[in-house]
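Take a look at these structures.
Bear in mind that the values in this text are calculations on the coordinates, not laboratory data. Quick caveat: nothing in here was measured; it's all calculated off a predicted structure. Cβ atoms are built from the backbone, for glycine too; each structure is taken alone.
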Structure 1
Amino acid sequence: MAKLKLSVAVGPYDRTRALVDGTVKIDGVDVVPMTLSPEEIFFRAFRNAEFDICELSLSSFTVKTAGGGGPYVGVPAFVSRAFRHTSIYVRTDRIKKPADLKGKKVGLPEYQLTANVWARAILEDEYGVKPADISWVRAGIESADRPEKITIKLPSDVKLDNGPPGKSISQLIDEGAIDGFIAPRPPHIPGGNPNVGWLFPDPTAAAKDWYQRTKIFPIMHLVGVRRELTDKHPWLPGAVLKAFTQAKTMALEQLNDTSATKVTLPFVEERLKETRELMGDDFWPYGLEPNRRTLEVFLKHHHAQGLSQRMVKPEELFHPSTLESFKL
């Protein structure tokens, strides 16, 4: 049987590198790899379904799932995860603690971004700051005219306005026109601004404390396979999960090899030890069951924030063949 020739679009991560360079194969597939930024992948995937297999925003994918499904079927390979305490920036000359954000203006590039869903969940659950307590201002991080990738309808008590023409949210927080900034990337302020900084002075300590109490390591992105392909080849999602899992396992094995660090950063061995002491050996799990609670919390907030028109169950996000695997 001839192999399927399929495009695979993912970010340039250590956990996907073995797939991109061909060290790990997807059973039955001849891969055409593309390493692109998440913003480009998501825009092209959700607008035109340009890729056969690709990284997808968990939030955007949930919107599509709640609405009856989109062009992709989900695979529980979570290629991007991050604690989003580092995603909340403020005017430090005005905002000293999370409660100070009530009644203030906060900029964001898109309301429905996964990072922003998690940041709003943290503000509400931990500090009682609800989405309706803030006036939201939408514009790009570096450009003024970034649109929402997909159509959303927010609750009537949530105020979201477009930023002024020609102004990015980085410019707005730099100038002091807004009080906060929530995004997956930091503000783009050439030369910096001493009055713009993290809401949490030590976001790593805040994230560790949060994890110890919640056991949640936020999921940002999953993997999607074009639905028309899974309809024709129901074995494909399982093969994709298997390959992505193998690639991640290989990346962690290389990270363990400290004879010559694989990451251009000092203290990698120490950070790896700290992470495993806090989160266990499998600190970046794939699959539904190890991530069920994290997904349930995300889906609850996603619906409560008005982004999904109904509550979605974790199982609905993924192809049935990926929900369990064989055991020897």
Structure 2
Amino acid sequence: MKSLQIGKLQTSHNLVLAPLAGISNYPFRQICREFGADLTFTEMVSVDGMLYQNDSSLRLLNIYPHESPIGFQFFGSEPDIFKQIIPKILPLNPALIDINFGCPVRKVVAKGAGAALLKDLQRLEEIVVAVKSVSSLPVTAKIRIGWDSDSIVAVEAARAAAAGGADAITVHARTRSQGYSGKANWEYIAEVKQNVKVPVIGNGDVIDGPTAHKMLQSTGSDGLMLARGVLGKPWVFREIIAFLQGKEIPEQPTLPERFQILQRHYEMEVAEFGEETALPQMRKHFAWYTHGLPQATKLRNHIFKLKTFTEILKLFHDYQEAPSVSELFNYSITGS
């Protein structure tokens, strides 16, 4: 493990929490910080939405002083709009600005943003130049390795971003056509590392200590970005940190500890957004936190039928106290 030097920003270590759309809100970031995350990001924000004062876009940039270091991630296709928006968000005190050149989602790509810019590297570079021209903050670029397997442009895209002034580059080692499926091809992270002088952060298929070590060793990347591997197990940060430091790996949380983490996450969601919003937002997290538990599918099916968190807590209590999981699901805990 080592610190990352991204422009004038120095992190405490080289594990980074990815910006995850619909997930990376304050409670999620804070839970991950409590298990060792350092540099985190907001959810991806549209510069077009910011231009038109879209309230939902503005809310995504709500951060707290104790979250430092935290970056804002933006997407868009017009350098001039980036130029207009970036100065307006500087008073919010992000540690850096990240530009997304890898999002594969159709509605983003249809606007010429995200992974669509892998087809227009000149514009990609112009966007980085535009951001650098109006801010002294470090600027990072997140890319994919190409649009599809027939158009791999990882090195060219990284060079374009670096030429525009990017202080670090994150490489998600999948193509746009892969989406989030298939295997990440780490050899392209290694190629990018060999071809640019700025720090390179690898992303894709890092889920534990051994995979983290393998990526660092095989690619030479300066850091790792954790994404889906964190969902439902934010404690993976402390496990990877211990593994890379050659220390004893902490035990997995016990079942009661896992449910305590889940409850704390929910309570932070309520404090931040109110119960009416928190419960629907947390349902996906309930599914992730219970992944791998005995009869997890049945447990989740029960959870999704319940209308209050009090009922869900009772379900968790019954699940922990039942003489056997099989007995638990032989009768209806939900009263349905």
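From 1, 2, which structure was relative contact order in percent (Cα under 8 Å, 6 or more apart) = 13 calculated on?
Working: 1: 27; 2: 13.
The value was obtained from structure 2.
Comparing structures 1, 2 by distance in nm of label points 7 Å out along Cα→Cβ at positions 130 and 250, which one has the largest value?
Working: 1: 4.9; 2: 4.2.
The maximum falls on structure 1.
Have a look at 1, 2 and say which one yields -13000 for helix-only ellipticity at 222 nm (-39500 (n - 2.57) for each DSSP H run of 4 or more, over all residues; to 500), as calculated. Here the read-out was taken from 2.
Tell me which of 1, 2 gives 2.1 when you compute distance in nm of label points 7 Å out along Cα→Cβ at positions 26 and 290. For distance in nm of label points 7 Å out along Cα→Cβ at positions 26 and 290, the value 2.1 is produced by structure 1. When semi-axes √(5λ) of the Cα gyration tensor in Å is computed across structures 1, 2, the figure 36, 23, 18 traces back to 2.
Once distance in nm of label points 7 Å out along Cα→Cβ at positions 122 and 218 is evaluated on every structure in 1, 2, the highest one turns out to be 2.
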